[in-house]
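Next up: the structures, one after another.
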Structure I
Amino acid sequence: MSKTPVSSFEAGVVAALGAVSLYLRSRPDYDAAELQKYVNFFKNAVQDGADKAAYVLPLDAVGGDLSNVEQAIKNGVGARPR
């Protein structure tokens, strides 16, 4: 699998979307199936000729498996500023 090059700004936006998604997942009324329905809608709406890997990157930050990030947070990774 090749990596999708992203700028620092794009990486920050993807990280912010991941943070929002993790917050939503922590809520008692979180509905994974409902969120995935919307994420899949937009994943299927990629235009012809678009860089699909780049297009789905932020969608994966919202609807993808973030269990590794959740575990890292529980372990205190990134808890202190660099």
Structure II
Amino acid sequence: MKANEVETKRFDKALDEILDLFNNLEDDKPVINFNTEVLQNIERAKRKYGSGMVDEKINTVVHEMLSWLDLEDAPTPDEETEAKDE
């Protein structure tokens, strides 16, 4: 049985509602809590240089900074999830 246009639109709307509910079930927690000034400057930089370039630069700087830390014995997020499931 083929759905008519009205049924298709109703289905699409219902699916969008379900996806919105699912997306709102979990709180979005930022990985890094930048202060207001830093966030404003990131937005300004993205407008001037583009999101891709700014994202790449930030990732490069953070990657370098994290390389200074000894993380060998720290569990990965996957390992923490596995430990909780056990």
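Any read-out appearing in this document is the output of simple, stated calculations on the displayed coordinates, not a laboratory observation. Computed from a predicted model, the values in this text were never measured in an experiment. Cβ atoms are built from the backbone, for glycine too; each structure is taken alone.
Numbers for the structure displayed
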| read-out | value |
| --- | --- |
| Structure from which 14.9 was derived, mean count of other Cβ atoms within 10 Å over residues 17-24, options I, II | I |
| For distance in nm of label points 7 Å out along Cα→Cβ at positions 49 and 65 computed as 1.5, the structure of I, II it came from | II |
| Among I, II, which structure scores highest (criterion: distance in nm of label points 7 Å out along Cα→Cβ at positions 57 and 73) | II |
| Origin of the derived value -19500 (helix-only ellipticity at 222 nm (-39500 (n - 2.57) for each DSSP H run of 4 or more, over all residues; to 500); candidates I, II) | I |
| Label whose coordinates, when P(r) over Cα pairs in 10 Å bins from 0, in percent is calculated, return 12, 21, 25, 24, 14, 4, 0 (choices I, II) | II |
